[in-house]
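I've put the structures underneath this note.
What follows draws every value from the coordinates through simple rules; no lab data is involved. Because the structure is predicted, anything quoted here is derived from the model rather than measured. Cβ atoms are built from the backbone, for glycine too; each structure is taken alone.
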Structure P
Amino acid sequence: MTLANRSRSICLGLYCSIAVLALPQDAAARNATVTIAIDASKNRHAIDPLIYGVAWASKSDLQALNAPLNRMGGNAMTSYNWAVNAQNLGNDWFFESYPEHSGKAGEEADTFISTTKAAGAQPMMTVPLIGWVAKLGAGRSILPSFSVEKYGAQCATDPYDPDAGNGLEPDCSTPITGNDPHDSYVEDGPAKEQKWIKHLVKKWGKADQDGVRYYLMDNEASIWFSTHRDSHPIGPHATEYRDKVIAEAASIKAVDPDAQIVATEEWGWEAYFYSGYDQQYAAEHGYQDWPDHKKQQHGMDYIPWLLSEWKAAGHPVDVVSVHFYPQAGESGGDTSQSMQLLRNRSTRQLWDKNYTSESWIGAPVYLIPRMKSWVQKHYYAGTPVAITEYNWGAEDHINGATTQADVYGIFGREGLDLATRWTTPDASTPTFKAMQMYRNYDGNGGAFGDTSVSAKAPNPDDLSAFAALRNADGALTVMVISKVLSGDTPVQLKLAHAAQSGTAKVYRLTSANHIQQLADLPWSNGVLGDTAPAQSITLYVLPQ
């Protein structure tokens, strides 16, 4: 027989039941055997299901992913005007204020909340802090921030509106300055936003009544000077964001005391240490000086300083959040061999103090332990930490899928409290199915366990493993992620303080882009043996 394998399968939709016949030893390239040590008595802690959140998901996607959180966020939400149901798209699209389809106050947000709740998830709503929200022209018409008629010729204009410029002089490098924000915005503040909160409470109930629970304090405020330079051309000082969060939190909690305030919502590495003012100033002065860091923060890094100031102000923030994107191109669509291998390694930035980011960061990130250290040292120990935007790219490729599966496993093992991916992959992609492997692997709500336990693999850049106990039935669930680009890998699960024999259910995702239920796999004497294909995600469900 010359075929590498022969199988019989019966498939219905996404899910398949497959019985695979044994392979001859020389039928396919083999990597060295990997032994995964699993101890159900060690490193036990709860996995918060809120780590499996997404953003801007439809009802069907939320249900298919069994997702617990749905975030209404992003740049445009900085300028969301609930009263007229409009937002300014900022630097993402020619700084134009756009209407939503409905003129009904709050319709876009209410529809988002309704969709989210209908799928059994919780919405996370972004509250503007910048001080300006979108306004519309006569008949709900679009308004540009950089009118060519008013401010002159510009580098580029909206292909559908030649009067809407991109705010750059014709040389395409000199920003237009001195524009009037009133061209496309109205002034905003906590008193006006409180009217929106009252509307949400009236329509959906308070947080303790299954109303809106999470309110995010704007979006990536430190780079308003770039994303929203038409209304905030100077990066906010450390004190500005500090004070705006304190004021907005007080305004929200005056209406809904149990609402959860989420901040900082910052964009990434540089913003963890420097205010918006410093990021802008340093870039314009050769990275030689950071005035806020010296004067306002007294030498403290930005987020730790904010936390210490908020602690002194009486605990206005309930969840400490950041955004994180790998900075060496991983979040794009590149699937070259070198980039795939980099993705395999770079998830270490979430946890490994000994891994130096292979990007301009050039330093260890160890993001989740770092965030926990911030709240332990500078805020209130035990405060939940969240990563509310992240993306490792290659959604339509198996490398993106194995990376996402690795990220989910890391979130659970490292004890992250909340996470929302940016955004939701298309349901046809392997990355979407990788997410289902944790939350809905069988189409009936089958999920990875709730209590993380120790699972150790020798080289997580090639093969990573995560284990958890499932409270509902006591099953031990083990996720094995083969990241290698070629060759099958024999694996042995060595089990301690767990059932020493039995029969496991097995589910697998490969580049074939189907979640397959394989033949049940027996184990005995505390050892389960199997073979993991290259670039695959395998879930073993071991009944107790």
Structure Q
Amino acid sequence: MNAFPLIRNLEALRAQPFDVLVIGGGIYGAWTAFDAAQRGLKVALVEKTDWGSGTSQSSSKLIHGGLRYLEHYEFALVRHALAERRVLSKVAPHLVRPLNFVVPVWKGARVGRLQLLAGLTLYDFLATGKQPVPRFKSFSRTRLLAAHPYLEQSGLRGGLRYGDCQEDDARMTLFVVAAAQAAGAVCANAVAAERLLFDGERCVGAVLRDTETGDTFERRAGCVVNAAGPWAHRLPGATPPAVKLVKGVHLVLPAIPNLEDAFLLTAPEDGRVFFVIPWNDRTLVGTTESSVLDVAEAVVTADETRYLLDAVNALMPGLRWTPDHVIGRFAGVRTLQAEDASSLSAVSREFAVLEPQPGLIWSLGGKYTTARCDAIELVDRVLASLGRPAVASRTESTPLPGAPHEVRELGDFTGWQVEAIAGLARRGIHAAIARSLTLRHGTGLSRIEALIDENPAWGRRLHPETPFLAAEVVLAVRDEMARTVDDVVRRRLPLSLLVRDEPGWREAVAALMTAAQAPPHGVATEPTAPQPG
């Protein structure tokens, strides 16, 4: 089966026998479904709202080793994540790209220059094999201020720079779902798991509900993977493990002129680490973490906004940001293992696979960067639960949809990208817009080109402040299983985070979705058009 168009095939979901039902269409559910299908299992993947619509759309948009975890001696986790940084850069070069981070050092800092040097030396040492980013280097105070004059000058001693990677979290999740479909999985969003089914002590499926029609039906499977993240505990019938829910918040602010590197900073108020990241011609600031009791608390409060703005303005006073500068904000909740720790940053991000009841596999902890290899452990447990022989995972060497075939080694993507941009320029698409298209679609650009040929008006921009095209809305409906306006403007394109919310552009997107009139193969068993919302 092809990766695209994504097919919401409820008939197949109802009728086919499955070895494993994966509940939760975030990054962990997506990788689990892909890996299981590649290993020959019959897989169903369901998501109650939309792909990546929970925690997986609310990360710092990074693929990184987690430099700050070294402070808590989580060396194995960092090595694990750095290895994944290399793998993901190779299998998804159109979605994962290098990003340098600057770490300024001020007099009296909690982590001094020598400690940072030792940490970055270890960070590079743990990143074995060829990497997509350069090794760290040092900068003098003079050079740092010349490049970044908005930094606080008092007590500034200089700085260091190291490399990690950036990605679009929601779109990456979508592409992994598409890979799962290509491997044979049946994938459907807007399908909620109402409760688990048991045969004696063993979990054998779930009652599912089509959230658009209200229809419910049983879906039996050899075993169930609960990859619903912070929503996993709400699934009736499960015996949930003890967990800690941790909320992380981010602000979207105007672009810092001429900034290409990100910053890793330490808040003067309490010593917590946060990022300042260039992202889609805006600046992403976060995260600050806090414990919550329920996922409904995943909102950014006024105090959290003040905290982040105060931290940035203390270290980058030249920016003079106020609450009026905030363009967008978002929060996500992650599920970590319950444990006593001196601070939230000290709580382990280590991943665990649980089987609280026979046939019910539970994903706990972990991080976005390591989701692919963590999913291998989940599928290993699925095979064991089913009594199947071990089968090796192949996701490490399988390019995701959209990855150019010409890219054989790390760093080759730039050559393909230059040619792709030149091809789009011949259609009258500005180079900056063309570059952004390559980073969202990869070889899927051919589908964008076909839509513009079908209707040249679809080559226009959706909003003057962003590079997104009308054709991408049509593509989202026809090929990417977008059902609502929010599916399009929050996850297929991050438009709603980059511009202030106004009825005008939302109405324009809704009109485009109606005009797209998804063909039958795009919504296999439901020919009705998506409903804006």
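Just a few scattered comments:
- Taking percent of Cα pairs over 32 Å apart as the criterion, the largest value within structures P, Q is that of P.
- Label whose coordinates, when FRET efficiency 1/(1 + (r/R0)^6) of positions 326 and 414 (r between Cβ atoms, R0 = 35 Å, to 0.05) is calculated, return 1.00 (choices P, Q): P
- helix-only ellipticity at 222 nm (-39500 (n - 2.57) for each DSSP H run of 4 or more, over all residues; to 500) derived as -7500 - corresponding label from P, Q: P
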